[in-house]
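Listed below are the structures to be examined.
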Structure I
């Protein structure tokens, strides 16, 4: 049946085979009022990409681009698991992270000074559960932008890559992702990398480089397909005006900076910032008298401040960035005087908060992170219910907070933003492979990083501080993890790689790259470009240089705390674990939860039962001991030769039945009651009597034979 198209435009589509499935891009079927929209279908996954462009430039000093990834539970054939709320509401952290994943390779591809508001929304309408839909959404966003008529220098596309049986593979199933030691997302643009994000189980740096080469090759058909669709469409170019610094203004400021900057804007970070502010004030004062219109100095200054100051202010900031780049490229000296591969001064402490379960303070230059670890029973693990995950649990949670006072500015304190969610997730991912299993360490773990001061690379400070706080809390990590942020400045084809990036270099640089890992390999990685892509060969140099930086920082961390503490804090809840036969879970729970409620009610302990048969018991020492013994008695298997204290439950002429374990009765024959002859069972035993018996045999039908002979009563 033909779809009525109110726009009057013909429905167009292009298709290809991509890594074992059909990929289709289709326009003019839905989304008639948006600036552009596209339906992307890959296998059974369908994602709508929509773009709306504002009519007028927004008066602000940054590009107003927003990218949203909308999860719809219906796409996976699910209804929200919340008891009360069934409508999708605030996006889950997972959706926020995918939105950031799409935003990061797109944002640098708009021209500097572009101020039209651009909103990109990707909506998952149907989800094939055999692979994640995130890179399909990235493709939908890029295609919609290609058709929007904006000055977007795309297309881009990405792949999520794992390693199975020694081979790289994209679009992994959930089972394959569990087995893979690498989870890498690479976004590319015509042979160059735009963005990389990875979680890994101590993989070598060389494997990540190899995976990036694989991605660059396999992404290209997706780029070509977008261009094929764009060539078939009538794209209406959007009118726009770039808000750029006036070239004449910049020349004036650059000339002034050349005379006054010199070595003045190098050195201690705080003093350097004070010097820069003083120089800016000096420049404004000097130029106001030269450029201001008025009959006297006061009028000239007032006119300058009202009419010209903002533009010269912006040009001054740009001149500072230019000087940072020049100093690094020409002099090999960074703003704070460091060499290119030098890490800022480090200092750390652990155990600084007396009542928390673990704590640390990590300081690197002017960046400082306080981390606090809290341990709790496994029942405190976060329940994860998203479009992709059903009844999942997050046992380890890393939360990151960085209020505005940490950069010396006033600001509103509110819910964490996308940056906070992203930084916390990166630090969480860095430590996750090194955590002990639930069986070895049956705790839910919450790690909170409170940034105390910011001057670049706070996510890596969060990683280092959380590692030390976990060790201080007695969490038996497999190996400690450190992290470092790297920067890059390109001078033509020559790369200048910076170890331990700070704010001034980040603002002036071409790449921001963070890597975490152990002595054995990489555990997490995040790489963003500020230029229009970089070859893998240049990124390889940054990855290689990062290793030495990570090891230097790790050496410092181990000098503060060499290994996890042997015991957890006296203020942390004690948790005992025991494994039972999963078939016995029902016995412990009881009918309608009667047994488990009785155990918790009478002992005061908290009992959690996993489907695997792992039972964890938390509480005061005495409460734990009582609950554990009770559970053991419920699930214990009868053992031949063992003496039990049982209860007489049935008396017959030939003997008695004695209950030795919950639900387990054995036969005590009259001949086994005593060494002396017993004429009648009732002469010795009564109903409900407690007796000690030994289990002598279990026949092939599971029947138990008991004896009281030789057993001291």
Structure II
């Protein structure tokens, strides 16, 4: 037995030695390429020893390199050298880019460098040896090649190498490694890879090469898409915005021009959902400050975000343009260079100063590029604020410090401008809601009477924190996070109320999207039985049927218009329960401000009222009477005793499909820029169909 083991060991060792001896050039390419990719991670995100990332890098280096075997041995050197040079350029560019933006370079940004905030003027001031160390790798490979030339290596390999076999074998091994990567990736990993918005995370999990390849595909997608269907998109665009129905709800109402001359500040409440406003634990509301603002201002209780994979960025886009998100990719990363009519641009025409604030990297969601295109004159990103690493929660500066740092900037803006409009984007209530030690104390325990043993006794359970599985804690962690974000909001508005400024300012607060909790995770909040320690079944009289429709309808977020101006507050108050979408914000506020976007898909909610309906990017829609599921063709009646006409569903479905198609055509083909004037001329001259 020992002899067999020794023999097998000798054979294996012989094959390994033989493989190394006959693949010295290829192995040199692999080692040098991997070394550069490991170093770039180490000098940027500090993720040098992640085996998952290493496997992705190895897989792609093998897959790309395997094609070299199809060339003659003497020509393989040039192929591998070109690959190493490409990797070297990629590493140097990203090293320098990361130094300035704490993110990684995008082909889209680099291709429009003349329009963006660039770093070329100060590169040499911050350049370090670690930024250019990668340049030695092509030279190392060159010297290895020169050494091999002096030996019989290339002549020998031209006689014995089986190029096609080696190519297939190497390609297969690379594919196996790559398959392992995607099998072990989480849902969150896939989501962030598809969105490409959190670049450091993508590089940390999937490596620089896969990130750059994915970025190239996303950069080319809109360019390829725009080559097809232009004429058809123009025709539908023209028909939609010249039809007689387009002006059906464009009329004055009691809110027309009520905000003319007032300042506007949007508060982008990350992940804040409406159902939180009804939650209370041990006498303390989950969102006491949001609740207070809703009571003091005008509260839209049936308000829905309309987001696709762009999530927060989709909300920003739809709110400011009244267009739907893109059907493929996210506008902020894929179609950011189009011309859009936006609320900031319309207010700039009236003399408003415009700005945005965000306590994260300027490159997050490509905001340093997109916000300029959307009409913000100035942007205050993380470099505008003083903070340390300990002040970070989730993706950026914690909300309490962020608001505190924003206060003097806001006061200066008010003192130096007659009118202004800005957006303040919060961050702390962003998933994964794991910073419990930083959120502060919020008691989620529940006290109940247990009489199951024959004797009643008072018991306490903290089921939202102590569940055995992560999904059992998800709702509790989210509520705790939201409570913290609400507290930060409360501190900010306490400052606003006590300040001498903001007497002519209106604050518009909106939840950007739901928290992305699953139906299972939310059902645990609604149907946990304290007494049994299990989920209730349908026979329990207190059971809540939290089905697909309940879950979708529960994705509402707050929309609140609030001001400390007493005269204005007397008009802008009360609950508005009309079904309303994010694309209705611009038309509704626009009427109040005396501005309008002729290419809006939403409507002034005070004109449409109960006739309004909200389209979602997946083809679903909701009205005051039904929620329609496009994937199944089924719907749920949500208004008691609702009577639907024979064509109710089919008419709304046709309108939904038309809105999605026309809006996407505008985005993909840049139709407002290229065809907008023609359409308005046709409409003005009465030549529409």
Task: Ranking I, II by FRET efficiency 1/(1 + (r/R0)^6) of positions 147 and 483 (r between Cβ atoms, R0 = 41 Å, to 0.05), the structure that comes out highest - done: I
Task: Read-out relative contact order in percent (Cα under 8 Å, 6 or more apart), computed value 18, structure in I, II - done: II
- [ ] Name the one structure among I, II that mean count of other Cβ atoms within 10 Å over residues 371-378 of 20.4 was derived from.
- [x] II
- [ ] Have a look at I, II and say which one yields -10000 for helix-only ellipticity at 222 nm (-39500 (n - 2.57) for each DSSP H run of 4 or more, over all residues; to 500), as calculated.
- [x] I
Open item on the list: So if we calculate Cα Rg over 2.2 N^0.38 Å, for residues 491-554 alone for every structure here (I, II), which label has the highest result?
Closed with: II
Open item on the list: Quick check for you: by FRET efficiency 1/(1 + (r/R0)^6) of positions 83 and 435 (r between Cβ atoms, R0 = 25 Å, to 0.05), which of I, II is greatest?
Closed with: I
Open item on the list: Looking just at Kirkwood radius over Cα pairs in Å, which of the labels I, II belongs to the structure with the highest value?
Closed with: I
TODO: Using Rg/Rh (Cα atoms, Kirkwood Rh), for residues 203-618 alone as the calculated read-out, with 1.08 as its value, let me know the right label among I, II.
DONE: I
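Every number in this text was worked out from the coordinates using simple rules, so none of it is lab data. All values derive from a computational prediction rather than experimental measurement. Cβ atoms are built from the backbone, for glycine too; each structure is taken alone.
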